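Peer 1: See the structures that follow.
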Structure I
């Protein structure tokens, strides 16, 4: 007899992937018996998963930001431990539906129509990255054939779904579930203005960014563009960053003579980070297309939808499908994320038009409530799982 309705598997720390956490909690909240195989954190983490979700940790996750690269023996040991954990949980719990989120996880969830339903929900387009290990490379070569046999394939972006269908020869286009936050009924009060006031920055206009602070979010270009921003504006970044990235952004601002107006608030718990972002006049979601996943990121960029939920108008990148979401909802403006001139001109124009910013923020909230929330996005897949569970 089955002990689980749904088993979710991700070869990562689940709390780093809000869509995975959202799915687990929505499934458990819907009365299904849910389990998850994922990786343990080296430090205690806030409870993100519903207490009803059973958890199995295959091994401890490697922290690429603070630890040296693991040797081959350790990587293969972890690979085997992950495979063994998946096999043991499937054998012991006999789930009616299995759902994998990455190529490695999916290779351990081979379709078995006589025993269970199989869903592959890829966070990204499967593609080879520099320095990718042998195990993940082999997983990529296997997963295409497995995906053709899966009962359902899901992507977070329509262009990614269409591209993958063509690349691997799927009979139907994958389902699309965009990476939206859960429904935010009330925008949280923001401590940002008081924080700025405590630093002597009153009556300022704020351009904000929330998320991982890296090289491909148009942040250095935004800093360079500050020469065209209003003189009373500041650039506030909330999220983890390396010292190298921080210095790169400050170098851009320094070239514009504005480095004293850039504030790094560092990593914060997710709810606190969003509350800080809610106090910005304008949010940035500038994704630079240095690879296929960045190019096809319209529905996959979490912060794009988080700004909508918070009622924060945004300046976002152009690219496939982005305008269909942001400009069609009239909650932001698309620009070339590699052009400091275009970014600066748009920031200057928007910050000088507070009425338009308020309207954009309101329209973003409406779009979030009506369409771009995770309950609405995931509902078709949740119902699919309900209907196809084997007795």
Structure II
């Protein structure tokens, strides 16, 4: 499983989300999907559908929740399940996402541009089912063929459904690439490329809270892959949060360019904390929330990383680890200087051993580094 950038948004806002049990949600009409008609009422009708989904999530009404989305879209249903389960543990946001624009897509879908708050505006799809709107996705056969565009040396792979936002993909990714090149650890051997997946079905088996990932330890594959992306209110630019996530994955690419396969040898916090801190992937509010309200993982847990292979590890647990790792690299830079990170990578290339590498590079033991970081983080964020 590749290292991946995970994102946890309040469950009501996580619209590409997921539902337990054998139930299947809304089923297709026996007469087939209705042909879409966008009128001056459609925007308000879609907004009402989103509000109904949020209300069902808040009330923990599984049956009502399942009625708001297309149970025949297996990948979407899987993620809706996860969203419902997550809301049961951490609560659902009281804020309802806002529809800012609707437009037809093909004959049976409405594409709604939905403001999800701090991450930006997402493109979400709906269709009519027995006189009401339900959230859905176009099938693989309905998203257009795979396409490629090259802009200023940047290869962008996408599907025809996103043809109207390719310029936004290019502008945002080029801005992120500039940041990556500025912060890279050594001269790159080749530029990275990017691939945008428009639906859960096209993405395949990817964890629902994953925004994107880079195939680590695979230097011949230049692509970073994105499964979730948002836009600014202008609707023609990627949102700042999305650009920060592209930076994060681009910086993973930079790690591999510096030393091929190095992330297989690093402590988890060194692998994920550096792109998260440099790429500005975690908000100040979220870092405060995590550092001040939850138990800090032990040093060993931060070396090993979140145990996604254990059934008791929940998606929100994994995401919290990123906030800890982010501030550990912040402390590394503040206390030991920016060159310390590169020196640690060189040390780990030779030997995977924290008790040897920390004193060699930082002149402190792992235990001293951990205690210093925790005091630094608590003082700054709490």
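A short reminder: the numbers here are calculations on the coordinates, not readings from a lab. Nothing here was measured: the structure is a model prediction, and the numbers come from that model. Cβ atoms are built from the backbone, for glycine too; each structure is taken alone.
Peer 1: For the read-out helix-only ellipticity at 222 nm (-39500 (n - 2.57) for each DSSP H run of 4 or more, over all residues; to 500), a value of -14000 was computed from one structure; give its label from I, II.
Peer 2: Working: I: -12000; II: -14000.
Corresponding structure: II.
Peer 1: For structures I, II, which has the highest computed value of distance in nm of label points 7 Å out along Cα→Cβ at positions 171 and 251? If you can, show how the numbers build up before the last one.
Peer 2: Values: I: 5.4; II: 2.5.
Checked I, II; max of distance in nm of label points 7 Å out along Cα→Cβ at positions 171 and 251 sits with I.
Peer 1: FRET efficiency 1/(1 + (r/R0)^6) of positions 43 and 371 (r between Cβ atoms, R0 = 35 Å, to 0.05) was computed and gave 0.45; which structure, I, II, did it come from? Don't jump to the answer; show the numbers that get you there.
Peer 2: Details: I: 0.45; II: 0.05.
Here the read-out was taken from I.
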